[in-house]
Structure I
Amino acid sequence: MRFTSEQRLDDGILERGFALGDIPGILWTPGSASAPAPLILLGHPGGLHTMYPRLVARARDAAAEGFAAAAIELPWSGERPRSVAVDGARADLRRALQVGRPSDEIVDRLVLPVVEQAVPEWRAALDALLALPGIGGPVGYSGGVISIGIRLAVVEPRISAALLFAGSFVPRSMFEEARKVTVPLQVLLQWDDEGNDRRSALEVFDAFGSREKTLHANMGGHAGVPWFEGEAANRFFARHLK
């Protein structure tokens, strides 16, 4: 990992851009801390610069509770090299959504390659982030793509809790993995999400093996998450990361 930029935000948060090999990322750390800060990994649907306003808002919320936060770019998104196969699956998904629900085959072609590539990258980033001064455990995962969060919660023992945004289609094969998730969960579902299958999202929630799992369902579309869910996220992570 090498840092590529640094700025101090107006609330004292230190924001540093970094590169992990050819993977860009951003790290936010609280302005002052007396002990190593717990870390929250901020999942998102890709396009680090496009998502920046939402990510920095989430990082500010996390820092207010004394948490560090980090995000990395997804494979084949943003400025990273493209994948003809994944771009084709994205186009097929958009066409399918215009007339109904996409087939399982389209969802598999789009989501599974991203999960297979992104999860090892997140784990490598976690290795590097936890080696930095001022950052310690435990670790939480927050956001989407939900399938990435599911896989990380299963294979990464350093993740102690996860807040998952049920805002993307989930391959059927991921349901078996969801049954292996045991960390505390909070799942956020937008009831009228135009780019998601509500029934499938509820089935995934039911499949999770965690003894503690909470569903927050709100009316509205994909981008209509109520402001108070940020406070709920902080309370969730404060319970499990402090």
Structure II
Amino acid sequence: MRIHVINPNSTASMTAQIGRAAELAASPGTTIDLVTASGTPVSIEGYADEALAVPAMLSAIRAAEARGATAHVIACFDDPGLHAAREVASGPVIGICQAALQVAMTLSSRFSVVTTVSRSVPIIEDLVNGYGAGRHCRRVRAIDLPVLALEQDMPRSCSLIAAEIRAARHHDGVEAIVLGCAGMAELCERLTAETGVPVIDGVTAAVRLAEAMVGMGYGTSKLGGYAWPNNKTGGFAPEVA
């Protein structure tokens, strides 16, 4: 099977990190079709960034399906444009936030999310509630480090995240942690080992969930809310590299 993994921001180095995590998660026989959006914000940190990223993502999904993609992973924890993406896709479209939360609710009765910047906290809280995980999620915590700063000093980033994980275990009474940024994906195993808390990465969860859905023969329903968009003049932009 061929899984299209898109980084909705335009930072290629972050795409490379996401790609390494996706390749590690992929089963033998699965091809990862990795894409960096072009003409979008360099990082997604708020509602405006999300909105600006969506057109390129929709265009990328259509292009990926023309290349034979059987599923799609939106590799941003805000799950930007997820419902719109499902309208234009025939295969399953998995957001890494929704995938990670589903795994967390399966593996633990209570968990917290650790993300990057404080302005993302209310966005993630709304997603948690919207996905029905509000009773299980104890808190959304932020390390107050911009997304692009994560890879600039990975040891410091790891230390800040680990401190929040320990605080969540002590104060929130959690049994697991969800990493609230795709740029944290490569730190998952290290953080689990350092803190003793199961740490869940959304990229890994989404790739595995996409494989499972394709393996079961499922695609996106076109009977109602996710029906194909009406054919109108115009198209999707900007282009995708």
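No value in this document is a laboratory result; all are computed from the given coordinates. Just so it is clear, the model here is predicted, and its values are computed rather than measured. Cβ atoms are built from the backbone, for glycine too; each structure is taken alone.
General remarks:
- Here FRET efficiency 1/(1 + (r/R0)^6) of positions 1 and 209 (r between Cβ atoms, R0 = 25 Å, to 0.05) was derived from just one of the structures I, II, and that gives 0.15; the source is I.
- Test item: distance in nm of label points 7 Å out along Cα→Cβ at positions 65 and 121 calculated as 3.9, pick one of I, II: II
- Each of the structures I, II was assessed by distance in nm of label points 7 Å out along Cα→Cβ at positions 97 and 129; the largest value belongs to I.
- Among I, II, which structure scores highest (criterion: relative contact order in percent (Cα under 8 Å, 6 or more apart)): II
- Winner on distance in nm of label points 7 Å out along Cα→Cβ at positions 25 and 185 once structures I, II are ranked, highest first: I
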